[in-house]
Structures are given as C-alpha cells and as structure tokens.
Structure P
C-alpha cells in the first residue's frame, strides 16, 4: 500500500493568505525555518497507478501538479484518481471537487449526512451535475453506532477502507452543527489485505473513544489530528474565541493531549497532519518540534510518502 500526503495543513494552508502570526510572517520573510503546506488531503494506492483521493482540498490542482503519480497519462484525457472519499463536509475538504469537473463522472464515497450537506447547505453536487456529475457510494453506519461497513473501491483491489464515526464538529453551515450524528465526521482504517498492514487516518479528532483507541492500537501507522499545540492556542493569539475542543480538535499538549495518546500505542509510525498555521510545530527549530521528536512523532509535509 502506498500513501502520498498531498496536503498537510489545516484550513487556510500555511502560510495563510491573510495571517501575520509568527509562523506565517516568519515563513514569508525567511526568518523562520519552515516549509509551506497546502490544505490536508492524502491519496492511497495499491499499484501506484490508480488512487483513492481522501478529501478534495481547495488546493487540489496544485497538489496534482506536484504529484506526477496522479497523472499516469495513459490516454489523451486521464487521471490516476479512481475515486474520492470524504471524511466530512468541511470547506477545506470538499471544495476541490469543483476543480475535477472536466473529468468523467466522479465516484464519491461519503456518509449520508455529508451527502445531504453537499446537496443542500453547500450544494456542490447540484453544481457538478452540470459538468462531470457525481455517482454516490454511501458509507453506511451499522445499527446507528460508531462502526461503519467496510468498503473496497473498484480499481483499488486489495485495500479495504473501514470508516469509523468520530466525535468532532460538522461544518458551521451544516444543520448537524449543534446536533452531531454518526457520519458527520469519520476516521478511516485503511488496510492492505495482502500484507496485513494498516494505517488509521483521522485529520479531525476531538475525542479518543473506545473504538478510536482500538483503531489506534491496531494500526501500523497513525496519521492523526495535529491542528493545535494547546487548547487555547487561537484565543491566546486573539484569532478566535473558540478553544481547540470547541472546534472539534484534540491538542497535542496536556495530560490528555495527542502526545500522551500516541505515547500509549505501539504503531511503527506516528504522524501528525492537518496542522494549523498557528501551531509552533511548523517551526523546525521550535522546542515544541523537539518535544515531538523525543516522543517519536513525525510532522507530515506535502509530498511525504508512506509505504506499508
């Protein structure tokens, strides 16, 4: 199984276009040793030719240009993207669908609640119906609980995707925002059925529930929420009145933060993704980055490849 990190930043990317925090200003001026990042998305393949795109960020065209494997050029009009799978209906995870409008009908895997949002409150599907069109493949919950039925994507044989419903936040425009339900946000257990290896992918993770802990403990690689370093990061900087928890994210620091969670599991690789532009771990020389290194935790970057 091959995984390419197409984008590793949270919404807005890094540097964010209108932000002059220490990180963004430092990257622009060259005073900070850091690497620019686009908004989070990964691609998964078995053979290196056909890929499942997990989330379609607004930066998808730049990400495709930077990733030759997504353009195998087998015909005059071609793409290595065999299907798109969505974790939620957030703007930074779905609006890239509009950039794929020139292609063939788009196979789209998502939950019923995300599909509903994309037909109503953020109506991308009706818009795309005038271009390539979308063929929906539902990700089904099992008896209303957090477990969801595994799926295999045609053309990506040998890889199984098992969605897990997560406690996080639906988008602000979603009618489910204050009444979250199964499928508003998912994590993915992605398994290579031939090799028996797996990765757990969860760019938005607000709580470590029992089924999430089981997925973390069973995976060879975890690629999880790295949005904020502290619970009050955005409030201290004056950028928001909301905490990390209010936004549906588990910060890295603190007694019950992501570092403590990752210290408790034995995965071969532990990687943070969906990193907000304010997070000090973006500074290669920061003490926070050194802390992650001591704990054996990596920071995802655009173009990172994972082979399992």
Structure Q
C-alpha cells in the first residue's frame, strides 16, 4: 500500500506477543490517530478551514501528532509545549512548520500544566480566529481510536480481552474501550496513573522523581470517563522505569515510560486473570526517554519481585505502587474535582 502522507503510515500500530497472555500494541506515535481524525472531522464540519491556525498545549506526542495532521491538511499549528518536550521533538515540530513556545521550567506537574493552559488562553485572546484543539476536553479526540479498536477486534475475534494503558487525557483508553464494548461488553479496561494525578484521586501523593508524560494530570480532564475503567494502578517513577527497562531487556521493545508502566501493570493483571489476553498500549518509542530512563538502567528493579498494595479506596493509597478496583464507577457524586 502506498500512503498519501507519512502520517498515514506512522499511525498504524503493530501487534507484538510478549508472553502467552500479554500482547503489545506498539505505536510509533499513538496520538496521530487522534489528531488526524479530529482535524479531518473539524474540517468536514466547517469548524476550521484550510490555512487556519490551530493551537494546543502538549507534553510531547500530541504536539508531534497535531503538527503532522496540520502538515497533511494544510493548516497552521501553534504549540504551547511542556518543559518535558525534548530537543529532538522540538526540532521536528519547527521543521514541520509549527511554531512552538515552551513555558518556564518547572519540576511541578500542576504548575507546568496550569502555565500551559493559561498561556493558550492569553494567545487566544490576541488571536480569536485560532482554533483551540482542546485535546484534554473535546471528545472529538475519541474518534480516531475507533479505527484502532476495529483493528483490535479483527485481530482477537471473539476473545475476552483486557486493555491496559495510561489514562492521560482519557481519549485513547476510553475510545478503545467504548468501541470494543459495543461488540463485547466483557472487555476490561485497566488504567495506569502516576502519583500526583487528580484524575483518580492521587493528588496528595508526591513523586519527586517524575512527570510521567501522558498518563496523569494535575488538572481536570473532561475527556476522562471514569465509568469506563475496571481497575486503576498507580506507579511511581522507579517502578515505571523498571517496567520500561524490562521491556527492552526481555523483549527488545524500545518504548516510552507509559508503556513500561502499562507492561508492569499488565504482568500483574495477567497473573490474576490468566483466562484472558492482556493488550498493553505502547503509545510511543523510547527516544525521548534515553537520558531520564534508559541511561539509568542500572537503577531498574527486577519486576519479578514487584507487586502493588491492594487498596479499596484512594485514602488507603501508598507509594510506590497501588492497585484498586474501579468497577466502571462514575466520579463519586458530591465529590468536587479540583479546578483547572
């Protein structure tokens, strides 16, 4: 097949068997699906037009995906980037034609995200014709994952499946689970979170090592649909790093930190539920984690000796790894989510 644009080629994932019960769905950059489908839908609906500027904030892979989608469809792109965006990604964004600005350096996830959202609002006040993509809040970002879900359903047939992935904005795990459950309601969804994320109530637990890009948030994301998740894992940086290094060492898979966290969670889940395959979402490659993760491989723990603390409520949570059933429950009534 000859693709009309590199984005169409890069978006397609590969399925890789890691063990009898764990399969990796490996993306070059997962959010290309989301960005392409969102941009195409907005163009078809007339919400945006060719040549217009779209804007959003990002910690990395969505920025790259949006820049590719804009390149493909003749749009201008402006990114307010996190301090976690590396020089390789920045260079690609600029060459693709995106304009990029990074917020002031911060080791605090909440401050980093708040600064980015504040800056986007400032820019929009000066450029009201620009369109804010709102990857964290606009459910148009669910659309692209329907195609991925159909590929998964075709590959697994009628097999009962557990999906494991970083929660992040909610669109990837949520979009896949909703589409898969339309045919098979038994599909389980396991979400992975870092400590410090408000999404499932771990904001009181600070992990000084990490901003685990893409799987957690210090502000409320409207695209997270809590009622889709069956189980949630919270892992600290060291455990996520250990899973990431183990993936490369044991399976030759060079993937990002969220993939390693998901792999560690899936390994535990597969021991508890050996009756079904566990599909781990590998959102990106490991290139932007070379210095922070792979160069420190000597510090990685042996996953065979790791297991979570089983809890029944967020108040019982403890580092470095906690696991809690979340039986497709909506955010608790009367419980106020932190404001963005």
Structure R
C-alpha cells in the first residue's frame, strides 16, 4: 500500500455537515459509502479501524483535576474500562506489518452508570482541517479503471491543501509499532473541562505507554507474521504489567480549538489525567460498543471542531450497519 493511501486510511473519521439533521445523515451515509469504496465492503465489521483487539482495564483518575472539572470521574478511586486497539482503515485483514497509524478507544464506566469515551490515534495530527478537505482527499484515492490510484492526482491535492501536509509529513517517517503496549496515542481534538464556577479549561489528551515506545525496523518486518500485534500484546500481558499514563495539555487562547490538523506547541503545561492498567486481553466486550468520542461525562464539553462534531452521525451509521451484518 502506498504512503498516501495509508495516510487516508489512518482513521477514516466520519465527517458531515452540521446544518440540518437530514444533511448530517445524508453526508454520513456518503462518507461510509466512500470508506467501502476504499476498503471494500466488509459486512459485519467497523467501517473504520476494522481490524483490532479488545481488552479490559481499570482507570485510576487524578482526583486533583476536580479543580478543573465537576465530572464524577475525578471523584472516584478507579473505574472499569473497555479498550479497543486497532489499525486504521476498513479492511479487517489489513497487514499489521505496514507502518502507519494505530488507534486506541477507551470507554470508562462511571459510578452513576454514565459512559465517558476517550478516542485517539498514534498520529499527532489529523489528515485534514475539516470535513470537506478530508472528503476531497479521500476521493483522490479511489482507484481508476486500471485498479490503480493516480498518485500524481493525490500529490497535487496534498500540495494545494496545506492542512493535509502535516499528516503526510508524519507518514513519511512513521515506523511499525512493536506492540499496542508500546505505542503512544494522541487525542486529535480539543475538549473543555468545566469547574463549579463555570470556568472552562481547554485541553487535548495524550497517552504514553509505561513500557516505553518501541518500533520495528524495516529490515525485521519480513520475519513477522501478520497478526503479531495481538500476539505481542497477549505475551506481554502474561509476563508484565501493561499500563498507560494519560496526560492532558492545557491550551492557551491562541491554540486552535477547531483544527485537528494542527498540533499545539509542545511547551504547553500538562497534567496527568490518570493511569490506565490492563486487566485482560481479548474477548468480545468491544463488539457492542460504539466508541463515539462525543460521549463524555458532565463536567466536560466537546469543542466546535467540525471533524469531532461530525463523527457522531457517521459512527452511528457504521454501528448500525455492523450490528445488522452489513
């Protein structure tokens, strides 16, 4: 798979117009149809991040963040978590040896029964600044009658749409992760925490593996079997503790709220949000979960990032098709 196709299939996030409910549904369906053109119809699978492995865990929140948010998340010692690790793209048989993005989706179950989702990728930026730009980029990846992608057309699109260039630059140097236990993940979107006085603090989250980041050099890829990511994760779980530190960067007024293709400056202050520790690997617990990142607890708020806001309708379309075997 060429490098531009891998960029496009990093996360295949749903993007739709927010003008009316009807427009959202139509655009969401169009996007899912486009995903299926790129990855082929895969009945019963997620239309994005189709290949993955489920895990269970416990999340221990940093209670001091109750100064920033009234969420019940920061008023408890620990909460159960369901985690899904995945490859970008809609092919459930995607080659894990290919370098590129991996995904991590977390659902926390709070004491009240409310759910709080945290969803991100190993890419530090999203592939485009808004739905229209991303949709246009994906359209350039549809193969022609000869079955091949016109890479000159793709390159011209990237050259004339600057917001696609940071992700393209990341992809050029991306390496294959050794394991999901050794991969860092980024929240590409801006969220807000709300305190009891009505103050808002904007943030983006970042997950660091406590076992350290580890990649596989190109020369060693040929010795791996397709499916090694789940194998490595399972073997590591049997022999050591797999955990992640979830941190948040606190944004300044000038940091974008709405453009996920732009990373915030690295010098922003950070706080630890909590520690996530795996308690099992495998199973079917993720099958019935829709990891919509806009499902968050009271005390948090989504930003007006158009990519983030428009995920929900297309996630719903994909979820419905998956459960109905389409």
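Comparing distance in nm of label points 7 Å out along Cα→Cβ at positions 28 and 100 across structures P, Q, R, the highest figure comes from P.
State the single structure among P, Q, R that was used to calculate helix-only ellipticity at 222 nm (-39500 (n - 2.57) for each DSSP H run of 4 or more, over all residues; to 500), giving -10500. It must be structure Q, since only it matches. Identify the structure, out of P, Q, R, from whose coordinates distance in nm of label points 7 Å out along Cα→Cβ at positions 68 and 252 was calculated to give 3.2. The value was obtained from structure P. Looking across P, Q, R, the calculation of mean count of other Cβ atoms within 10 Å over residues 164-171 that yields 28.4 traces back to Q.
Bear in mind that the values in this text are calculations on the coordinates, not laboratory data. In this text the structure is predicted, and so the values were computed from the model without any measurement. Cβ atoms are built from the backbone, for glycine too; each structure is taken alone.
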